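None of the figures in this text is laboratory data; all of them are computed from the coordinates on show. Keep in mind the model is a prediction, meaning the values are calculated, not measured. Cβ atoms are built from the backbone, for glycine too; each structure is taken alone.
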Structure P
C-alpha cells in the first residue's frame, strides 16, 4: 500500500481509540455519576481534565518527536494512553477517574499531534487533503461506534469495560507504527522550559477555575483567583514568546492569514462542538428518559453523517474553494446545533436523526476545511510549531465548550427555576453554544478569496499561491 494511504490508516488507529473513548464515556455519564455518587453535570471535570492534559502537553509534542523520533514517540504515546485507560477502568471515585483521564490526556497529547506531523512531513501539500480524508475516515468509526458501543456496554454490562475496549486497537496501532512509521528524527533547539511552565500553568489555572464555575466545588473567590492568575500567567507567556529565540509556541504564526483563521475562527466553532457530546446524551437520558443504548443509537447518526462527508469534502473544496465553505457552511452548521435544543421527549426519532445527520455532514465539511487551511501557507521548517499551536488551540476550545455547556445548563436552571434535567434548560444551553460557534464566521470572512487555492486545486486559483509575508520575530 502506498504511504499516502498506509500512514494515514496507521495514525487513524490512535484517533480511533481516542474518539471512541471520548464518545463512549459521554454516553455513560449518568450511570458513572450514579455509581460514583456525584451529579452528572459535575462529571464535566473528567472531560475537561482530559482536554486540559491535551492542551498542556501538546505544545511539547513536536519537540519530543523531533528529539526522540516520530515512531518512538507515537508508540510510547499509545502505551501511556492505554495505561490511563486501565486507571479509569479501576477508579473507585471521581478523583481517581479524573487522574486516569489526565494520564490518558498525556498520551493523547503526543499520540494524535505526532501522527499528524508524520503526515505533514511525509506527504506533499497537493495530496494532503486526500491524506487527511484517509486519516479521518477510519478515525470517524470511533465516534460513530462509541455512543452505540458505550450505551450497550453500560446497559447490559458495566461502564468500566468502556475503557478496556481501547486495548486491542491500541496494541495493533503500536505494532503497525513500529513497523511502518519512519523515525523522522531531526536536530532540535533547546526546549523552552520556561515557556512550557508558563503556558501549562496559565492554561491549567484558567481551565480549572472555569470548570468549577457554578458547581460549588470551590469558593467563588478561589475560582476567580484561579482565572485571574492564570490569565496573568498566559500574558506573561505572550511577552516571553516575543523575545525568546525559539519559543515553545510560536505566536508569530498567527500573522499568517490562513493559519490565524483556522486557529481563531476554528476555535470559536469548536466551542459548540465540544459542548454537544456532553449536553446531548444528558438531554436524551435525563430529560427524555432514554437508556444509554437508545441514546447512543440516536447520537451516533451525527458521526455517520460526518463519515459520509469525508468522501465528498475534497471535491467540494476543489469546486467551491475554502473561503465560501468556511463562511456559509460554518454559519449553517452553527445554527443546526441550536436546533438540538428544540428536541422534546415526543419529537419523532426520524426527525431527531435527520437533524443530527445533517449537522454531522456540515460539521465534518467544516472541520476538514479548517484542518487543511491551517497548513496551506506553512513551510516545512515551521510545520512542527504550527501543528503544536493548532492542536493546543483545538483542545482548549473543546474544553471551553464542555465548560460553557455545563455552565449554561446550570445558569438556565437557575433563571427558569426548573429542575436541572428539564428540556427547557437544554434549549438555552444549545442556543448559547451554537451562537458562540456562529461567531467563527467573522474571522473566516477575513480570508482572501484565493485562500488555500493550491491545496484545494480550486479552479479560480490556477496560479501558484504566494507565501504570505510574515514579519520576522525579534531575536533575543
Structure Q
C-alpha cells in the first residue's frame, strides 16, 4: 500500500480532532514484543490502530499527530518515533528502517529515535488544548502520560500550560476502521480466497484415523504457501463431541468415521483477517441426522445473507437466522412444540439457546473481531436504549449461524455430539452483500463431492 492512503487516514483523523477541540496532540503506540519463555518471544504482530495510520510494522514505535488551528482551518504534522539504526542488533534481529529513512518511506513529516520520545513529548504537549490517547490502555501508558504532563507542568513559571482536555482517540480511529476502502476490501478478498483453499485442502486430506492437529497442519501449509503471514486467530479443528465446544483448539483427538469435523480457521494477509467455518463428515458422507441439521443451518445462513444489506440493522440478519434455526429445532423435535406452544414463544423464551448460544455476526477487518460500535452513537441514551447499528456500504461482517447438540436424556441419541457452524465473510455493497469466502464449498452435496474427488 502506498503512503498516500496512510496520509489520507491521518488527515481524516486530524479533521475530527480539530472539529472536537480545535486542535491537540494524538499519541498512538504500536504493540510491544512479548516473551514466550526464556530467550524466546511470540511472533511479533503490530498494533492494528497504529498500522492503520502508518503502515509501519516494526516494534518500539509511536505515532504523535500534532493538530493546530490555522486561521479558519487547521494543519497537522505526523511525528514518528522508531528504533534507531543499530548494526549490532540488526545482525541478530533484522534490518531496521530507522528515523533517517522514515519520512520518505512512510510519508511522515518528522521522525526521531524512540529514545527521544519522553523528551519530545514534553515539548509537543506544551500549550496544547487537548491530548488524544487510548484511555486505560495499560498501567505503563498511564505512567508515561503522567510523566509527560508533569514535565509540561514544570514549565508553568515560563507561562507554558499543559493540555486541559483528555479524549479517547480510539473512538475516532475505530469508527474510521469500520468502513473499508477499496484496497482493504481487495486485501480481505485475497485473504478469504487463501483461507477457502485451505478449507478445501483440509476436506480433501481428511480421513478416519487422522488427528485434529494433522488437519490444522494442512491449513497452516496452505496459509503460508499462499503468502499469508499468519493465522488471523488460533484455528479450531474440532471433531466429534469437540464440535460442540465453541472455541476448541485443534488437539490430538482421532477423527472417526460417522462423526463430523468442524473447522473454523482463517489467515491474516497484509494485516487483514479472514474468518471461515465449514463442517463436514469425516468419512465424506453425512448421516441423516447430520444432513438434517446441516441443511437447517445453511438455510439460516441464507436467510441472514438476504437481510445483510444497507438500511437494515446489525441485528436483523441474526433475527432472520434465529427464526430458521428455531423452526428447524421444532421440526426435528429437539424443541417440543407441545411444551413451547409456538415458534414465537420458543424465540421469546430463548429456548433455542440450549442449541444456539452465540450471535450470527461480528465485524471483520484488521482484527478478526474487528472494532466499531454495534450500536448507533446516540447521545443521552443508555447502552441498552441505543438502536442497533444500521448497515452501510463498506462494512464487512461475518455471517455464522450454528447448531450444537450435546448428549441429554431428552434428546434423540441420533443427534448427540453434532456440532455445525457455517461461516462466511460478507462485504456490504449498495445493493446487498458479497460473500467473499465462498471459494470453499458450502452445500452438503458440494462438500461430499469435494471430498470424494480428493
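Can you tell which of P, Q yields 32, 27, 13 when semi-axes √(5λ) of the Cα gyration tensor in Å, for residues 198-445 alone is derived from it? Clearly, the read-out refers to P.
From P, Q, which structure was FRET efficiency 1/(1 + (r/R0)^6) of positions 22 and 286 (r between Cβ atoms, R0 = 41 Å, to 0.05) = 0.05 calculated on? It traces back to Q. Look at volume of the Cα convex hull per residue in Å³, for residues 70-325 alone for each of P, Q: the largest one is in Q.
Compute Cα Rg over 2.2 N^0.38 Å for each of P, Q and report the one that scores greatest. Between P, Q, the highest calculated value is found for Q.
Computing helix-only ellipticity at 222 nm (-39500 (n - 2.57) for each DSSP H run of 4 or more, over all residues; to 500) across structures P, Q gives -11000 for structure Q. Out of P, Q, which one gives 21.8 for mean count of other Cβ atoms within 10 Å over residues 278-285 as computed from the coordinates? Only one of P, Q returns 21.8 for mean count of other Cβ atoms within 10 Å over residues 278-285, namely Q.
Each of the structures P, Q was assessed by distance in nm of label points 7 Å out along Cα→Cβ at positions 118 and 318; the largest value belongs to Q.
Once relative contact order in percent (Cα under 8 Å, 6 or more apart) is computed for every structure in P, Q, the highest value turns out to be that of P.
Taking FRET efficiency 1/(1 + (r/R0)^6) of positions 14 and 38 (r between Cβ atoms, R0 = 35 Å, to 0.05) as the criterion, the largest value within structures P, Q is that of P. Assign the value 7.4, calculated as distance in nm of label points 7 Å out along Cα→Cβ at positions 110 and 414, to the correct structure from P, Q. Answer by label: Q.
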